[in-house]
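Throughout, read-outs are computed from the coordinates displayed, never taken from laboratory work. Model, not experiment: these values are computed from the prediction. Cβ atoms are built from the backbone, for glycine too; each structure is taken alone.
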Structure P
Amino acid sequence: MSAVLELSGVRAGYGTIDVLHGVDLVVHPGEVHALLGPNGAGKTTTLGVASGQITPHAGTVSLVGRDVTGAPPDALARAGVCLIPEGRGIFPNLTVLENLRMATFTGMSFRDVQARAFSTFPRLGERRKQVAGTMSGGEQQMLAMARALATDPAVLLIDELSMGLAPIIVEELYDRVRAIAASGLSILIVEQFVHEILGIADVASIMLHGHIAGHGTPAEIADTLAAAYLASDQNRTDERAH
């Protein structure tokens, strides 16, 4: 099965400092791929490379078999890469409808954008005239996802879906992610808190210190994942002791 998104031997970071040290990562069609690991592991940097916001110092990025290494973010967005960043990336001073209208730049009609958004997230239909910045964090995340889906992406990149949200809201959002994935969309999702995402992921990769330290189904990587987080907790304890 050919990859929708593939990173091969990627080294990347900020300035002259590499954060990623030879990352290999493959997302297959219709797959929910969880990228897991503690803070500072390089997960968000990986999404930055995949979305064109960070140009790798070495290695390649391929989209549906085409080399897109170094392509700018707008070109990758037009090619079907859609990123929902940590912090959601909505326009807080615009209403829900105005935010959704901004998503029509890809050519989908405003009527179709609304229909898709409100069928996937009925609560947004109830909030359609509300200023986005006044909604709850969970509702803002729903709006960010609705805007992303309006672009009809080939692959959806999600950074820390659960950040700052109550567990019951996180559970609801992951129910929506499960439904979206069932439609055949490929999803690469970064999470620090793993319980919910492992319930819907097809495969997971564990990132530590800029390397992929483990890969497999959620069941296959459970022990490696537990060891990774225990090691991270021990490192933080040692740092505080010194």
Structure Q
Amino acid sequence: MAETRVRELKYRMMITDLLKVASESHTYQELSDMLGLSPPILSRYMRGHVLPSYQRAKGLYEMLTEITNIKDALKKRIMFDEEGYFDNTPLVSEITWLKIMSNYAMEKFAGRRVTKILTAAVDGIPCSTLVANLLDIDLIIAKDNKEVGINEFIEETFIPKGSATRKTLYVPKTSIRKKDSILIIDDVVRSGETVQALVDLVRNQRADIAGIYVLVTVGDDWKEYLGNIISKYSFEVLIEI
């Protein structure tokens, strides 16, 4: 019961973040009219001074996701340069967007058994940390080096597309147990090698994979490369570019 109440509270808190995004493209009066909220109540919700009830929050969430179109709003924030790279600031440092992206994960994987979050350093860490906090579970960060003070590691080596070098991801051996059910999170997927390596890290320890959550995918190469994984596990993508 306590866990349910905590999740309901976190769900109610999502409304403040969604209202902030909605206010970027709609006037205060428009939001008041569309949501059927009096200006004083809307103001309190938007500032976080008062939270809606759980039942009201569910109704507001549905309306706000329609009004804001979160995926399109985030996509507009991602600007590519002439070499095909984009500014990932909203993914790693803008707290409102980070909270929205983490809440999206909580909604999509609600009801699944998740014991730990696994991500690769470094840009996947901010969102993964917030998701781990929402679910009140531990976070595992796969790094490309062996840290001192840790004696044994689980490791997975792969060759990034277009590279002539091998890359290895390491996590402490004790961090993944057979009884675990791991949610894998990656910030940007272009070819899919990192996701594949994270999946292999979990499977090699005979742990379960609760699902895979990707913030942004670029192009279509990853779909073919990760075909077997996409068909086998719950695979959620926030936005595709």
Given 1.11 for Cα Rg over 2.2 N^0.38 Å, for residues 185-224 alone, calculated: source structure among P, Q: P
Distance in nm of label points 7 Å out along Cα→Cβ at positions 65 and 137 from the coordinates reads 4.3; which among P, Q: P
Origin of the derived value 2.4 (distance in nm of label points 7 Å out along Cα→Cβ at positions 33 and 209; candidates P, Q): P
Which of P, Q yields 9.2 [mean count of other Cβ atoms within 10 Å over residues 145-152, calculated]: Q
Structure with the greatest value (metric relative contact order in percent (Cα under 8 Å, 6 or more apart), set P, Q): P
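I have 7, 29, 33, 20, 9, 2, 0 for P(r) over Cα pairs in 10 Å bins from 0, in percent, calculated from one of the structures P, Q. Which structure is it? Let's see the in-between values first.
Details: P: 8, 31, 36, 20, 5, 0; Q: 7, 29, 33, 20, 9, 2, 0.
Only one of P, Q returns 7, 29, 33, 20, 9, 2, 0 for P(r) over Cα pairs in 10 Å bins from 0, in percent, namely Q.
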Structure with the greatest value (metric mean count of other Cβ atoms within 10 Å over residues 41-48, set P, Q): P
At a computed -11000 (helix-only ellipticity at 222 nm (-39500 (n - 2.57) for each DSSP H run of 4 or more, over all residues; to 500)), which of P, Q: P
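Tell me which of P, Q gives -0.44, -0.71 when you compute log10 I(q)/I(0) by the Debye sum over Cα atoms at q = 0.12, 0.16 Å⁻¹, for residues 49-152 alone.
P
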